[in-house]
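Take a look at these structures.
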Structure 1
Amino acid sequence: MTFENKHFTENDRVFYSDGYLLAQLAIQQGFSNDTLFSAIESLYAAIDGLNDSVISLAKRQNIDVACFKGCQWCCHQAVFANSYELHFLSEEVKKNFNSKELYRIVERAEAKYARTSKLNEDEVLKYKSPCPLLKDGACSIYHARPMACRIYLSTKLETCLEFYHHPENETNFPALIEFPLRAGRMMNEGFSAALKEFGTETAEFKLEDGLRIVLKNNQPKF
């Protein structure tokens with residue numbers, strides 16, 4: 001494992017290493033869907049545990065974390081996921097939804113992709129449209145949601161509402177907690193690096209783009 005970027009902090013290195021070692025374990029155990037998915041579940045459990053600690057600390061400091069079930073404003077904005085996350089997510093979707101529900105998810109993903117694929121990067125980040133997996137104000141496959149969704153913790157609901165209703169307002173952005181954002185990104189970077197060293201290329205996709213690909217193909221490339 002190489003890690004030479006001088007701009008990364010010691011915490012960055014620790015979280016990068018955590019992600020790297022989890023992917024390495026999957027490789028050492030005989031790389032397969034089972035070992036890969038087990039590693040991804042461990043990756044998510046690690047960041048979820050970190051989030052729980054961050055939320056507990058925030059409460060002790062009288063800082064409210066504004067996220068709760070039914071608060072769906074962040075589920076209307078751009079979400080990016082790595083290809084191995086999308087592979088895992090697609091299999092969970094296939095296991096948890098019937099063919100009719102699956103068809104509707106793909107249909108919503110196709111419809112959103114038809115719009116976002118025509119936008120430039122800045123427009124994509126400002127564009128608001130419900131996630132194809134959003135149902136009745138909540139994530140329909142919450143346990144398998146990507147890292148980007150897990151590390152998005154806001155302390156001020158009003159900033160999320162402003163970002164939803166007025167994304168063009170460049171003086172406002174959701175008041176996110178930086179630590180889990182950074183930790184989750186570094187874990188994913190380490191995980192991806194180990195897979196690449198093994199010869200398995202990874203890529204990042206907009207969620208709607210990834211879903212339409214992996215749910216329509218029996219053997220998605222990751």
Structure 2
Amino acid sequence: MSLTDYYSELDGQIRISPQQASRFAKEVAGDFNPIHDPDARRFCVPGDLLFALVLAHQGLRQRMQFRFAGMVGDGVSLYFPNVPADEIHVRDADGKEYLSVACAGAHSTDAAQIEALTRGYVAFSGQTFPHILAPLMEQHQVMLNPDRPLVIYESMTIDLDHLDFSEPRLELLDSRLELDGKRGDVRLEFRLVADGKTVGRGDKSMVLSGLRAYESESIQKLVDDYARRKSATGHD
């Protein structure tokens with residue numbers, strides 16, 4: 001994976017075009033959410049690409065807690081600090097913050113290890129819909145607005161036992177949905193496994209907005225539309 005294919009950099013500013021963001025979502029993360037399409041009315045850069053860029057610039061720390069403060073749209077220039085630090089803030093040229101990261105513990109700059117963990121995480125993350133969210137919504141008898149399905153990344157944590165591993169994969173441990181009116185808070189818990197052993201754990205939190213009463217036919221249409229989009233790009 002050449003991450004430089006998915007952004008451009010000039011004078012320390014990183015810009016991600018809608019085309020680059022869409023390609024990353026589909027080619028690397030396996031994420032076919034229409035909000036990442038170049039012509040989407042509410043286009044935004046995948047949070048997983050911002051995660052990958054932080055690791056590329058900062059390296060991997062034993063514990064990393066990511067908090068997303070806003071969605072990155074078209075034409076936004078971002079500053080990613082290149083000097084390792086325990087507190088990382090990704091801002092635009094006007095100082096608006098989009099992502100903060102709290103780091104602790106051992107530090108790795110092993111490019112192969114960082115790429116493997118990045119691939120493992122974004123592949124796991126890209127499967128959130130429909131594989132995880134659809135069953136949760138059915139269980140709680142709620143659903144996204146089929147005309148404007150919106151899932152917002154809120155936070156993510158990785159907590160590693162050590163950094164002596166390669167080729168990790170992520171396995172889902174638990175998934176929960178808590179409802180508050182038309183809002184739903186989703187929390188996914190996972191573990192990282194390498195060479196058959198658990199080497200760390202993590203969690204991911206998302207917000208579902210505009211929830212409504214569950215309709216099986218509408219959910220099935222969302223799932224079918226997602227599958228068609230995936231098939232149309234040559235991914236089965």
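Miscellaneous remarks
- The greatest value of mean count of other Cβ atoms within 10 Å over residues 103-110 among structures 1, 2 is that of 1.
- Of the structures 1, 2, the one that -8000 was derived from, the read-out being helix-only ellipticity at 222 nm (-39500 (n - 2.57) for each DSSP H run of 4 or more, over all residues; to 500): 2
- When distance in nm of label points 7 Å out along Cα→Cβ at positions 39 and 183 is computed for each of 1, 2, the largest belongs to: 2
- If relative contact order in percent (Cα under 8 Å, 6 or more apart) is computed and equals 36, the structure in 1, 2: 1
- Of the structures 1, 2, the one that 1.5 was derived from, the read-out being distance in nm of label points 7 Å out along Cα→Cβ at positions 111 and 127: 1
- The greatest value of distance in nm of label points 7 Å out along Cα→Cβ at positions 7 and 79 among structures 1, 2 is that of 1.
No value in this document is a laboratory result; all are computed from the given coordinates. Since this is a predicted model, take the numbers as computed values, not measurements. Cβ atoms are built from the backbone, for glycine too; each structure is taken alone.
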